[in-house]
Structure I
Amino acid sequence: MLKRVFTTTAAIAMMTTSTIHTAPVYAQGNSNKDHHDGNKFKNPWPSYTQFSYTALPKLFWTMNLSGTEKKIRPTDLPQKVDINWDLIKKNSDEKLNGDITATWMGHACVLLQLRGFNVLFDPIFSDRCSPIQFGGPKRYTEPPCKLSELPPIDAVVISHNHYDHMDFNTIKQLDTLYPNCKFYVPLGNKKWFSLTNKVDSAGNDRVIELDWWDNVHIVKDKTQEQIRLTCTPAQHQSGRTPFDKDKTLWSSWSVEALDKEGGATHGKVFFGGDTGYRGIPLNTKPESEYNYEYLDTLPHCPAFKEIGDRIGPFDLALIPIGAYSPRWFMSPFHCSPEDAVDVHRDIKSKQSIAIHWGTFVLTDEPVQDPPQRLEAAMKQRGLNADDFGVLPLGGSFTTTAKSTTALL
């Protein structure tokens, strides 16, 4: 019954939304940030290593790049559960609620609910993460619901413009379902929304671009509850064609539930989107890729410790663990489970949930390798079993935040 209520009322609810999206607060000096070289964006850390084209033969030999799809055994598929619509509906009510709930929709897509806000990260509900729907990586697990079944969405937050994170068909449908919803994107991505999907083409500022460390407040007009959304650094890439590589920015994000005066926080959430952490050299022994004694000798991305120092600790973090093999190629821009555990520690996350796995075949690691390696990595680092978990598809995790002082 709850499914039917969401399906029939979602668009109407957003047309009468009482959510106010305030003007962004821009960090000082953004025009001279060291992550732009005057022509394109870049990763300004030694932990990001450039790919050498001389290694292309090895890449083709290592990975299946013939265009054929890897067969997935049913026993390898991630567990899938029915969405708890009672919980989703309760968290959508505009009432003071200290709970933070994250529901995994597959890949990096997560519905985050806190203080009556519904925030949707990196939504992709299409069959393929590709510019065309008759070719490209095809999902081997279906979304746990339809977009139209979701509660009214206050904000859609995008980490970067790769096809598995910024999907044309999904965004077009979101625009139709929730005509007052706003989209938050890293620098350079607004133009795509206006030209491709006609979102924001009327100049009504429905797409908000932010640079690293810029933030914006979103306020509920009825209750004056508010959240602060901050664009935070990540180590990745961007591009949707051979001609626009790194022309738009990539990012992670933080969400803070604030009091009515915009001061003390009532919960902090980190969204990792898609990021690397350290670069693995080409001829590294396979067994060393799992071994922190070796990994700790390599440069790692300092941005996550800075995020933890400036905004953390986080009550909940959503951190990518998949699409990492072969490591010598993928490591600069995709976390392994070992990297994900270090991100968890750097940002001072109290509890983390794994994302960016179990949906598309993007790389050559086995489907169940990410959660298995995550468990082993946690043991190596001395983490408790419940510090960093893996949700079933459609599963929800709820934690309760305690008030802390907002530092940013």
Structure II
Amino acid sequence: MSPRRNMIARKAAAALLLAIPLAASAQPRPAPARITLDEAVRRAISRNTSVEIAVAEIQRAHALLREVRSFALPTITGNGAATLLDSARISNGTQIQPRGSLTGNVQLLVPLVVPQRWVNWSHASEQIEIASLSADDVRRQIAVSAARAYVTVLAQHRLVEANQRARDNARDHLQYARARLDAGTGNRLDAVRSAQEVASDDAQVAAALVNLVRAQEALGVLVGADAPLDATEEVQLSAAASETDAMREAEARRADLRAARGRIDAADHVLRDSYADYLPFLNASVTPFAATYSSLTTPGTGWQAQLVLTVPFFDGGLRYGAREERSALLGEARIALEGALRQARSEVRTAFEEVQRDDLALQASREAARLAEEALQMTTAAYKAGATNDLDVLDAERRFRDAQTAAATAEDNSRQARIDLLAATGRFP
């Protein structure tokens, strides 16, 4: 490359390096609002869209109850008719019906004995309870997701700190290598290697910051905020005393299991009430009427009352098919509960093992990070004394960074395991 082209390339690179900080600082990202774990969970179970949909399902169940109940309550309807004939109807010189006439009536229909409608009313009211239990399960899932997102934000902060600390160590080593080079006691290779390590650490810090932003955005979405949110506190999560107690707690407290039992009770009630399909039903009706004309058989005004008894003798097999369908639905509900119980027990066992193993891993990772820091200090001191070279320092820096990252990851795994255990036993939120 000619000297002129080399000069142009250097100027372009310098301009690019100067433009990058300016572009990055043109629009600084504001710090996200900070929130506690309790507040995050509270806002998540009240603002999350999944919870709002579950609450809307409860309202829908109430509306369906009103619809079903209406069939067992009295109704009042009005009818009116305007009739125009081709000519008046006359018999033996007497007008029976004029060419134009108006008639109207009001009918009061009272269901007196309607067993089928009564049991449907009862079944619809049970669906409200099931919708409420299902909403509780949705709240539980959203609360657990919010807690996991919260501790993920904490973990990403730890990873950012670990990478920043590694970068600071690399910068200190770079400054020392350059100082030795300027003093004539070092070499350019050490300075280049140190600069390369700083650049790698800068990339690691940038990636960690991006992951932190993603975690903050995920937390904001879960709690129903239109902005990222940050964590404010360390989380202290307890664990169950024993696996046996945890199993009992899970079966008694978990919202998904309570909802599954509620579906079994409702399906069993519907099946037991199939007898109502075979019972007669009795309705009463009262109909006042009025017309613009009268005849020998129909007065101008009057009323009519009826008692109507309906006995279902044969319906083509509809009632038998409905009973078989209800029996199948009850069987499905029982199978679903059995599967949910197996899954809950498996989650409790897994969570207990996870907590124990992750706690051991956390202790080991913290000890490894402590030893890696000590090794870095010893290696740096030996390098400054001339007893070792820069490769040993760079290797110690990388090991320290990896150990810090592993410790932060182990800390997050330990928190996540405790959240899993609390969720599996039904103790969260």
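Some observations on this one:
- Here log10 I(q)/I(0) by the Debye sum over Cα atoms at q = 0.15, 0.19, 0.28 Å⁻¹, for residues 267-330 alone was derived from just one of the structures I, II, and that gives -0.58, -0.84, -1.25; the source is I.
- Which entry (I, II) yields the derived value 4, 12, 15, 14, 12, 10, 9, 7, 6, 4, 3, 2, 1, 0, 0 for P(r) over Cα pairs in 10 Å bins from 0, in percent: II
- If helix-only ellipticity at 222 nm (-39500 (n - 2.57) for each DSSP H run of 4 or more, over all residues; to 500) is computed and equals -25000, the structure in I, II: II
- Which of I, II yields 0.00 [FRET efficiency 1/(1 + (r/R0)^6) of positions 171 and 275 (r between Cβ atoms, R0 = 35 Å, to 0.05), calculated]: II
We did not get these values from a lab; they are worked out from the coordinates using the rules stated. Here the structure is a predicted model, which is why all the values come from computation and not from measurement. Cβ atoms are built from the backbone, for glycine too; each structure is taken alone.
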